[in-house]
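Next come the structures, one after another.
Derivation of every value follows stated rules applied to the coordinates shown; laboratory data play no part. In this text, all values refer to a predicted model and were calculated from it rather than measured experimentally. Cβ atoms are built from the backbone, for glycine too; each structure is taken alone.
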Structure P
Amino acid sequence: MKILFVGDIFGSAGRKIVAEHIGHLRETHSVDLTIMNAENAAGGFGVTPAIAEDLFDLGADVLTTGNHVWDKRELIDYFNEATADGHARGRRVLRPANMQPGLPGYGVYEGITASGVAYAVINLMGKVFMGGTNDPFHAVNDLLKGITAKVIVLDFHAEATSEKVAMGWHLDGRVTAVLGTHTHIPTADERTLPQGTAYQTDVGMSGPYDSVIGVDKDMVLSRFLTGMSGKFEAAKGNPKLCAALITCDAATGRASAIQRIMLGE
């Protein structure tokens, strides 16, 4: 079984580069499950229902988010229109499961691929340097108790590399893949851990790389040089798609390979 995970889609440049490559990537690698992190897809801050629909039209099965999930308030209605046990597109957009109880949306989605393989996608957010979340390690322990699928992918949206690496070891052999997002810089540490969990500290950004993690570089430089705050805008230059391709056994959920992908225009 092949799983394609697309790293943080940032702004219009990110959406454009994903649209350019996602079709041939899915076809060339015979992808069974496509997951995209979309929390920066709307101008770098949040995702709208309309953009979510576009990404689903491109072939996404599940969309994950992170700390910017509430930046576009219309997403709340999209969440609220979906039922807990449903499979509508609004139900397949996740927010971190370890946010405070009672918030709109869901942090786990369980589905079945076109070929009949049951899978689950979990979205969690780190606690170190992030704030506003409950402990992700205990949260994932509780979530796994209720998941019956063998193929399980975790998007761990976190800042600290140590926390991400620790989560990989914590879940080795218990999930198919632990894939880091949030820092927008792809890491060269993709590997399959000893018990069969594919791991990468950060998949990287699908967006403009002539930037500072997606933002117009002159605006960021001005803030560093002057200390004056200002509104950030998404950059557009040199877009690249960053993704991870995981090969796993559909029956056991154990990963056998992970490949880092970066494609430009």
Structure Q
Amino acid sequence: MSQSTADSQETLVGYDARDGVAYLTLSDPPANTYTHEMMRQLDEAILQARFDEDVHVIVVTGLGEKFFCAGANIDMLQTADPTFKYYFCLHANETLNRLEQTPKLVIAALNGHTVGGGLEIAMAADLRIAKKDAGKLGLPEVNLGVLPGTGGTQRLARMVGKSRSIELMVTGSLVSFEEAQELGCVNQILEGDDFAAQVHEYVTQFCPPNKASKAVGRIKRAVQAGVEVPLEAGLSIERELQQQLFQSSDAGEGLNAYVEKRKPEFKGA
């Protein structure tokens, strides 16, 4: 069931929750470029999914078949004053940080071209799956005389390494999804005509009863928080999250199922 994430006339981020998955759809075709209002709605949708106990996985995708997202709306940036541009980037960064740090698995389903700020959104997800031969990916902001200012320089460098990320950004190169998979920017490429159905089949593997979704979420949090701190601090985060899981009913179910040599039936609790 689709519904607006804001009390505005125009829905720029669709919200649809089913089978344990919340679909957040960037909805301003054909390019799904984002404005301050779209980012505000995305932020609200993330919070809605974060606190919905029936949601175990969050999927971000784009409306249509040509673009996941082409980044920030150029007309908006061209006419805005420097102060607005600064705070727009600041607020967009806060939204993507929320997406990255929410304790549920976040998957970006790349249905089309994913460039500029669109790639920055996708890189804030934990996994990226793409439709075969559906588009290209890159951070071409240098061609506008600016840099990828919504986390792009930092997340791409952590993803593919310093030298390769600098090369991609200073040349403004766009690469196919297949090349992006080789670089480590894309995790899976799905073939076939019904991308949405394939995405749903892929993401529900991380939901109960297939997986202990609390464990999936804590694995995500341990990695996202742990890689940014020294090893000892990361190990401390890991121990704390493990202790939380030891107290969960799914941990008991998993251990019992292993001993009893049966498939566990996880409940996300």
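Here are some notes:
- Structure responsible for 4.3, with distance in nm of label points 7 Å out along Cα→Cβ at positions 154 and 226 calculated and labels P, Q on offer: P
- Given 13.2, 42 for Rg and Dmax of the Cα atoms in Å, for residues 26-81 alone, calculated: source structure among P, Q: Q
- When distance in nm of label points 7 Å out along Cα→Cβ at positions 146 and 162 is computed for each of P, Q, the largest belongs to: P
- If volume of the Cα convex hull per residue in Å³ is computed and equals 118, the structure in P, Q: P
- Top of P, Q by distance in nm of label points 7 Å out along Cα→Cβ at positions 138 and 170, largest first: Q
- Top of P, Q by relative contact order in percent (Cα under 8 Å, 6 or more apart), largest first: P
- Label whose coordinates, when Rg and Dmax of the Cα atoms in Å, for residues 106-241 alone is calculated, return 17.4, 56 (choices P, Q): P
- Which of P, Q yields -7500 [helix-only ellipticity at 222 nm (-39500 (n - 2.57) for each DSSP H run of 4 or more, over all residues; to 500), calculated]: P
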